[in-house]
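Structures incoming, each one as C-alpha cells.
Just so it is clear, none of the values below were taken in a lab; they were calculated from the coordinates. The model shown is predicted, which means the values in this text are computed figures rather than measured ones. Cβ atoms are built from the backbone, for glycine too; each structure is taken alone.
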Structure I
Amino acid sequence: MNPIVSSFEAAVRARRLVGMATVLDGPLAGQKLLLWPDGRSEGNLGNPLLDCAAQERARTLFAELRAERLTVDTAAGPVQLFIDVQPPPPRLIIVGAVHAAIPLATIAKTLDFETYVVDSRTAFATPERFAHVDRLITRWPADVLAELGIDETTCIVVLTHDEKIDNPALAVAVRSPARYIGALGSRRTHAQRVAALQALGVDDAAIARIHSPIGLPIGARRPEEIALSIMAEIIAVLNGVEEVAQ
C-alpha cells in the first residue's frame, strides 16, 4: 500500500483531523499529498504549484471540516485535485458537573458527540450522575484541558460559575484550536471574567472567542432548556452560521 495512504488511514483510525490531496487527471493522476492542520505535509503531487495550491486551500477546508474538488491552472493546463478532509467525531468537553451538564451530555450523545465531563469536585462529578458520558474526569479542568489534545473538532463549555475553576480553564481553551468555547454567566459576570483573563495574560482576540452569555436566546430557565440552548448554539457554529442572535 502507498505509505501516504497508510498514514492517512492510520490518522483516521486514531481519530486525528487529517486531509489528503489527490491528483485526479493528467500524467500526475494518483499522486498524493498528506496534509495536517498545523501545516505539515507528507509526499507530493509531482508539481510544487499543485502542492502549494493544495496546502493553501486545505487551511480553509480544515477550518470548515469539509472536502472539496478544485481545479488548479498550471503551465501544462488545468489539473483536477480532490482534497479529502477527514475530521474525527466531534467532542464536547463540559467543565463543571452542574445540573445542566447532565441533559447537555445527553443531547450531545444523541448528536454523536464524544462527551467529557471534567470537574475536581467529586461531590458533583459522580459516576451515578454521569454514567452516560464517555469520560468523567475528577481533576482540575485547566490541567485536564492542557493534556487532552484539543483540536478543531472540539467544543468546550464552561459551566461551574466558580472563577477559580472557570478562568484557568478558559485561559487554556482560548489558546487552543477548539471549534467552540462557551461560558455560563451574565454579561456582568463575563465583564469580570474578561478582566481576570486579561490579568492572566490572555489577549483580547483570544478572549473574544468565548461565547457568553452562552447559548441561543430562547428564554431558557430549567437545566434542560439551558442545555438545549447551548447545544443549539454549538450546532450553529459547527454548521457555519456565523451570526447568531443574542
Structure II
Amino acid sequence: MITQSQTIEISTATGLMRCSLFRPVDEGKFASIIFYSEIFQITAPIERTARIMASHGFIVLVPEVFHELNPIGTVLAYDDAGKDKGNQDKFTKTLEAHDSDTDAMVNFLLEQSFTTQEIGSMGVCIGGHLAYRAALNEKVKSSFCLYATDIHSNTLPCTESNDSLSRTADMNAEFCMVWGRQDPHVSPEGRQKIYQNLMQSERKFSWHEFNAQHAFMRDEGDRYDAEVAHECYRLASSFFYRSLR
C-alpha cells in the first residue's frame, strides 16, 4: 500500500509528546501498531521501518520515547555522543512514565476515525522492551519485540516489583520475541531467563533467534543484516495480520 505520514502531538502525564503517524492512503479502518524506537528516537531507519509496516496495511504510531528529557523533535546521532545521551535518558526515565505514554497513545488511537479497536506494539532495543511492557495496557493485544534490552536485568528505573519481568503474569497479549544470538546486550542466560518467565507465566508467545548482531534491523551501520531484517518484516506482518485481525 502507498502510505502517508504526519506529525502529531499527544498530551501525556509527563508533558507533550511528539509522534510520527504513518498510515495507508486508502480509505477505511486499519489496525494500529505502536512502534517504539531505540534510544536515538525517531531516526531515518526508524521512520523507514514504520513506513514498511504501514505499507502492509497498519496504522503505525511512533513516539519520541524520551520526550520529557529533550526538546521536542530531538533526534540523536548514531555516534558516541548520541549513544551517551540516549543511555543517560534510558536510565533516567521511569517505566511508570513509559506506561503513561502508552496509555495516552492507546487512547489517541481508539479515538481516530481510521483505526479499528485492535492495537499491537512493536519495538527495537529499548523499544523492544517498551513493546513488551505495553502489554500491561489491556487494549494492546499483541507485541512484537526485537532484541529487547533490560528486561532480564531489571536495569531501568521503576518502583519495587514493577519491573517488566515481574509484571509478565499481568500481561494478556500474545508475544513474538526476536533475538540476535551475537547480541552482547542480551546474553544467552538473559534470553533463557525471559523465556522461562514467559513459560512459567503461561503467556502465549513465539520465539525466534537469528545469527545476528544487536541492531540488525537498522539499515545504517555495519550490523545491518538485510536478509534477517527481511525475514523479520515477514514475521511481523504475518503476526499482526493474525493477532489483530
Structure III
Amino acid sequence: MRGRVKKQSANPCAAAQLAAAGELSRAVNAMSFAPPVEAVYNPLDYAWNAFAAYVERFGGGPKRVVFLGMNPGPWGMAQTGVPFGEVKAVREWLKLEVPTGRPQKEHPAYPVQGLDCPRSEVSGRRLWGLFAARFGGAEAFFEEHFVVNYCPLLFIAGRNLTPDRLEKGERESLYAACGRHLRAVAEALRPEWVVGIGAFAEARAREALKGTGVKIIRILHPSPASPQSNRDWPGTAARQLIAAGVWKE
C-alpha cells in the first residue's frame, strides 16, 4: 500500500520543494539496485502525505540555514516521512501526526509501522533534541532553519546500507538525481548556510551547490555508531555551529 496523494500546495516555496521531491521520487523509483541490496524503501512514495505536511507546515519560506542529512534511517524518516523523523519528536515537538503507507517490498527485520513504531531513531532524537533545547518550540527553530535529506532512499542489505556503499554506477545515477533535487531546494529556500550533518552530506552539498555562493560547513553526525557522538553530541554540534558563525553564543 502506498501513502501518496498528489496535491498542489498554495504556498509557492513549499510547492517548489514538493515538485522537486516528486521529481526525485519518480527518478529513484525508476532505478534498480543489485545485491547485496535486498530492499529499498522510498518514503517520498509511501509516506508522501506525511512528508508533504512537514514541508507545508515548516518549509513555506526562505531559510537562513538548511541542515542536510544523508538518507532516511530505518526507525526515523522510513517510519514518519520526516527527515531524521524520530517518532516521539515528530509527534510531540513537530506535532505532526499523519498516517503513512508501507513499502511495496518490506524487509521482515525493518517493518514500517509509522507513528506506532516502538523504536527510537537515536540520530533523530539527538538532532531534534538539540534544536528543542536551544529554540524551545518548533516554530522558533523553523523560522530560520529547515532539515532535508540528500538521498530519499533507505537501502537494506541485511542491515542499513548507506548510499556511499552502493556500486559505482548506481551511486552516479543516484547522486545525479539527488544533486538536482538539492539545487532545487536551495533555489526555493535561498539559504545562506547549508550544514552537512556528517562528512557525506557535506561532500555532496559541496558538489551539488558549487558556484551558488551558499556557505557549506559540517557538523558531527549524531549517529550512535560514532564513539565521538556518544560523548556530548549536542555540545559538540552547537560549538561547531557557533565557531562557524551559523549560531551565536
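Once relative contact order in percent (Cα under 8 Å, 6 or more apart) is calculated for every structure in I, II, III, which label goes with the largest value?
Details: I: 14; II: 17; III: 25.
Once relative contact order in percent (Cα under 8 Å, 6 or more apart) is worked out for each structure, III has the highest.
Taking distance in nm of label points 7 Å out along Cα→Cβ at positions 74 and 170 for each of I, II, III, which is largest?
I
Which structure, out of I, II, III, was distance in nm of label points 7 Å out along Cα→Cβ at positions 42 and 154 calculated from, if the result is 3.5?
Values: I: 2.2; II: 3.5; III: 1.6.
Going through each structure in turn, the value belongs to II.
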